[in-house]
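Just below sit the structures, each encoded as structure tokens.
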Structure P
Amino acid sequence: MERALGICEQLNNKSEQAHCLHHLAWLLHSDDQLGAEEAASKAINLLPEEGEEFLVGKCYCLLGDIYYPKGETEKAINHLESALRIASSFNWDDQQFWIFYALAQLFFHRGRFDEAHTHVECAKLNAANGLYHLGHATNLQAQFWYQEYEFSKAKSEALHAADIYEKLGATKDLETCRELLHNIDGIGEVSYFWWTKFQE
């Protein structure tokens with residue numbers, strides 16, 4: 001990849017340089033190596049304002065993925081929001097779905113629960129043509145409600161997600177939903193036990 005990048009630099013082909021840099025950044029990030037952030041940022045700087053929006057958006061998404069594990073959540077959110085502005089302007093539903101999905105997780109982990117739920121609802125809206133995506137977003141919201149101790153809401157969402165996964169034959173995802181439902185029901189049994197003990 002670095003050899004290909006060197007050739008593109010010699011030819012002064014900025015578009016191909018950017019493509020090579022994006023791929024290099026992705027490889028470095030996937031191997032937990034240094035330099036991914038620099039490569040992705042350099043790719044964005046090489047690209048024109050018009051004509052390469054799809055790759056620019058992918059670079060911003062990658063930067064979000066790079067910053068989040070490092071604990072730099074606000075930087076991750078800013079980059080994902082930049083990617084979202086691009087995807088929204090072109091109505092790229094699939095990209096918008098995954099960006100909203102990632103933002104929902106980031107906001108939730110920052111304790112900004114209302115914004116997290118807003119973003120997961122937006123993800124659902126952008127999954128209109130993809131039932132599997134809808135299942136993912138519904139399952140994510142079930143997990144949010146569960147962690148917020150809203151067990152009835154969590155169960156409703158988890159049942160909906162399980163129904164979607166069952167229709168699609170997505171057995172692994174269905175098992176995850178069933179595990180969540182089992183945990184919710186277990187909490188309900190504990191609560192009922194203590195309620196009856198209190199009544200004695």
Structure Q
Amino acid sequence: MLKKANLYFREHERLRSRISGALAAAGLEYHGRVKVRHLLDVLVNDVGCEAISQRVTRPLEGVKVAPYYGCQIGRPEPSFDDPEYPETLDTLLTAIGAEAVSYPLKAECCGGMLMTTSEDVCQSLAKRLLECAVENGAQCIATICPLCNVNLEAYQGKLNRRFGTEFAIPVLPFTQLVGLALGVEPKKLGLGMELVSAAKALAIRV
């Protein structure tokens with residue numbers, strides 16, 4: 001949303017004029033020079049996967065991860081990754097020793113805030129995403145968005161009751177997996193606080 005707002009500010013003169021007027025009333029100003037970036041972009045394209053790989057002390061060998069990007073990472077275009085077929089998270093997971101499994105729905109929407117307004121619709125979307133991960137052999141799902149993380153993790157119990165499924169797949173921010181591979185202690189990363197335990201999937205004690 002910050003990136004979209006920045007883009008609109010730069011490209012739409014009437015909107016920029018209105019915003020500038022509102023800011024001026026509070027003694028503020030903005031010229032659209034801030035560059036909005038996602039941490040995944042910084043890690044892959046600035047730090048580099050090779051440099052990260054060289055610093056791995058606890059490679060996630062044997063851990064099969066579904067790389068879930070969600071629908072916004074590549075938008076608005078142009079972005080650092082393809083909006084329909086993103087690959088940066090796959091590359092990063094490979095660099096830390098994990099196996100990025102095939103995940104055809106990795107750029108599909110999780111429903112976002114619809115979980116609070118149209119729960120039936122959102123639950124159906126989440127069910128598809130979880131099913132796809134399980135069917136492709138994932139032991140956990142890596143997310144890059146906190147809201148996606150909540151929708152896929154916190155509602156597994158509800159989905160199981162509604163659809164008769166048996167979802168019990170850990171859903172983790174990609175930063176936890178990177179931190180673990182780089183040698184950060186699990187407790188410092190918040191591992192052990194997830195709603196669906198990742199201890200077995202990651203072969204760690206939390």
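We did not get these values from a lab; they are worked out from the coordinates using the rules stated. Remember, it's a predicted structure, so these values are computed and weren't measured experimentally. Cβ atoms are built from the backbone, for glycine too; each structure is taken alone.
I have 5.2 for distance in nm of label points 7 Å out along Cα→Cβ at positions 14 and 174, calculated from one of the structures P, Q. Which structure is it?
So the calculation was done on P.
Out of P, Q, which one gives 21.6 for mean count of other Cβ atoms within 10 Å over residues 54-61 as computed from the coordinates?
It must be structure P, since only it matches.
Of the structures labelled P, Q, which one yields -12000 when helix-only ellipticity at 222 nm (-39500 (n - 2.57) for each DSSP H run of 4 or more, over all residues; to 500) is computed from its coordinates?
Q
Of the structures labelled P, Q, which one yields 14.2 when mean count of other Cβ atoms within 10 Å over residues 78-85 is computed from its coordinates?
Q
Thinking of P, Q, which structure, once Cα Rg over 2.2 N^0.38 Å, for residues 22-61 alone is computed, gives back 2.08?
Only structure Q yields this read-out.
In terms of Cα Rg over 2.2 N^0.38 Å, which of structures P, Q is highest?
If we compare Cα Rg over 2.2 N^0.38 Å over P, Q, the biggest value is for P.
For which of P, Q does relative contact order in percent (Cα under 8 Å, 6 or more apart), calculated from the coordinates, equal 19?
So the calculation was done on Q.
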